[in-house]
Structure I
Amino acid sequence: MTASDLRLGIDLGCSRMIGAIVDSHHRVHAERRHDVPIGDYAATVAAIAEMVRTLEADVGIEGLPVGVATPGRLNATRHLMCGSHADWLNNRPLPRDLGATLERGVRTAHKAGCLARAEQLEGAAEGARRVFAAVLGTGVSGALMIDGHLVGGANGFAGAWGHNSLPWPSAAEVRAAPSCGCGLAGCIETWLSGPGMSNDHVRRGGHTLTVPDIVARAEAGERLAGITLRDWLARSARALATVINLTQPEVIVVGGGLSRIRWLYSEVPKIWGRHCVADDPQTTLVAAAHGDASIARGAALLWPARAE
């Protein structure tokens, strides 16, 4: 193992980060997890830098290329972060500041794009020509990959489905449309994210619960939790049907905390056909093969393997 064979990736979330060092054969040589200093930009930059140094110490090599998967995108004109749920990152030059702290170049990309890279190259979507990556977590985001290349589009936001309106809403959903951080109401993100499911459960008269608690209670037969989960699955099916209609992916690969809901993969494909243009949609829905480390692996891939 040499320095030229290794790259370092960070998956920066709203409350925690995951870091990994991978080689040119996509093997993981070191992996770390750490809390994110919520609300403190300077402390977040310092925490990322500290994780980089710790990972490098784990393998005994310094100065590795660093890629960071971010909850939000870098504005190509202003070179500032935007659209992040970690709102303390918005309007900040994260790559520049992190690069200055580490004294090297740092590349950033949206989390969904990093998920797509990792899973299309060697994961649940390996070999597929047209892949949609969906991140379901604190927020909802997506990315489209065609023939091994991420599609950014004219505005750089291709695949950003979370701030479209929930499709085919019921009358009750229209009345209850939750306010979104983007300034609108009823966005897919407000229904399908982790906070979205928890808030929906409260609106039904339930207690404030985490997603794992709601799912566990539903599986144990609790009626109210079962309804919350059932409706979340139905909304997921409607939202993903629009992705299928617009992009016709061979594979939709799901990452983020809610990707652990096993019912997503068995139940949603049974429902989405009602809303798809194709009579018999052939798109497959799969969980990220690399689990919660997949996005960090994709972040490392922002740098090509270096020659000796």
Structure II
Amino acid sequence: MTKKAELTKKFEGVFSLLLTPFHEDGSIDWEAYERYVEWQLSFRPQGLFAVCGSSEMKWLTLTERLELMRRAVKLAGNTPVVATGNLEAPKLQQEELKQVMDTGLAGVVLVPPAGMGVDQGKLADHFAGLADIAECPVILYEWPLVEPYAIEPWVYSRLTDTGSVIGIKDTTCTMEGIMGKIEVAQGTIVYQANTPFMLEAIRQGAKGIMAIVSAAGAGSVLDFWRAASLGSAHAEKLHRELVYLDALLRFGYPSSAKMLAALQGVPMGSTVRSSGVTTLEAKKAMEVWLQTVKV
């Protein structure tokens, strides 16, 4: 096994997405964040994805993002923490990335700058430049809140061949898009963001999960991952439960995920800076889901 293959192996599995708890006035509830991170770690995920779409990273300042990373890294100990490291304007991203690296992350996640994906060659060059200065493994992320966000398979292949890129969070939400990346860069990690195709994708060679169901349902996601990895028939039942949860969380995500975490004893309000507020109907549905998975 090559050195890069050994490193990549350490990043396989479930990387649970982290939410950002806010007080009612919109400021970050740091005490709730630390207790939430500890709760996530109690399920023993393979890693944590701090400062991601679910963290409402678009609505966080650089100072806030860096502090979320530092606290997650400190609490996680030997559990790898990754986070998005290039949200500033393109001309500022190299300096931003240097600050992000100082937080102690195990890996950095790169997203396409708005508009740049129109020219996939330019996007590939931009990612390559950032990957060259990153002092850790790099994961790409097709973040749906930029346009265009798609990363073509040939771009992914080129970056995994020549740089420190070891994986990608695919959000094409199609088996064609997922398989396109798996086939051109075997040995890398194509993380699944899409829950309905998750089981099929793992059976076809996907090696990781970064999905919204992990933000407040990490225990179920990890049970599913273990069953799917072993080829157990039980994975099909667990997958159905996650598909149901995925549908429920879309009632005002990420507010809905914060409510689900609170229903499980995590002291967290459902306030968000982004749009979307969950409803009492959604709360009741999630209570039923929790009762169902406990049976």
Structure III
Amino acid sequence: MPLTDSLLHDQLAALGHRDVEQLAVGMQGAVYRVGQGRIAKIWFHAGEAELRTLAELYDVIDGQLPYRTPRIHELRRPGPYWVTVEEELPGAPLYTVAPIFGAQGWERGRDCVLDVVAALAEVKPPEVLRRTAVLDETMPFRPEGVKWSEALVGLVKRRAERLDRTVVDGDKIAVLLERLTDLEEPESRLVHGDVTAGNILVDDDLRPVTLLDFGLLTMKGDPMFEAAAAASVIDLWSPRVREVEAAYDEAFAARLGYDRELLLLYRCAHSLIIAHAHDDDPYDRDSHEPLTAKLFDHPEVTALLRR
């Protein structure tokens, strides 16, 4: 069924919401302000079981971070898509108010992201994460008894199988998988997995007040994977993305003691994982494959993944 604004509005109208304002459209769905302090999210791919598990995750982590996180109050299916109704949370998206990379004061936005990543690294992973899947998969990412490296290698392998074989040198993927397999088991924490400048809402002083949209890559895992991913997705489509990543890696190393080589290794894994995250996007937005190719062609990655 073709996705149109009319179809989405019809879904909300069926729930009694006719005067609505679109706030955002992402990989997971479209978000609308529906009045009375509520927002409605139309989920493009998620089913009932997945959303009930997400609601359970939101309930468990409520209050675990020094900022607000979503809560699902209603789950309905008025048409082809499931809809959740949630409280509208405070703050403006970071990307709408933070100075661009390199501009005067851009470090304030960087420090905001670091605050979020550091706070997530303090949260012990709740039991519900044993049952949650990632991306478009249906099986749990890391059930009870599965090591972090085992779960991550399995995910990278599955996602790499979707790549056009001309995009990334197969030898580099093989070395990446070997390096990931040999990782020491970290102390697992709550990994959000999609700490973007759209998912962080801030106050007038660029301090984080709300963290949105768990569920895409939320997992029980290594906080350094969170940091590596955040440094990439904070300005993923920028022609200066490698500079952005390097600046963030320097800050993560200075503030949290994170190892830069491991951050780069995790960044390669993350890039392969999300290379086809838009495959089933009803808006038919671009694949990440070209971005993955550029990363794997970078001299630092070539040196890192050399046999």
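The numbers here are math on the coordinates, done by the rules we state, and not lab data. Just so we're clear, the structure is a prediction, and the values are computed from it rather than from any experiment. Cβ atoms are built from the backbone, for glycine too; each structure is taken alone.
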Exercise for the section: For mean count of other Cβ atoms within 10 Å over residues 114-121, find whichever of I, II, III sits highest and give me its label. Expected result: I
Completion exercise
From the coordinates of one of I, II, III, FRET efficiency 1/(1 + (r/R0)^6) of positions 26 and 162 (r between Cβ atoms, R0 = 25 Å, to 0.05) came out at 0.35; that one is structure I
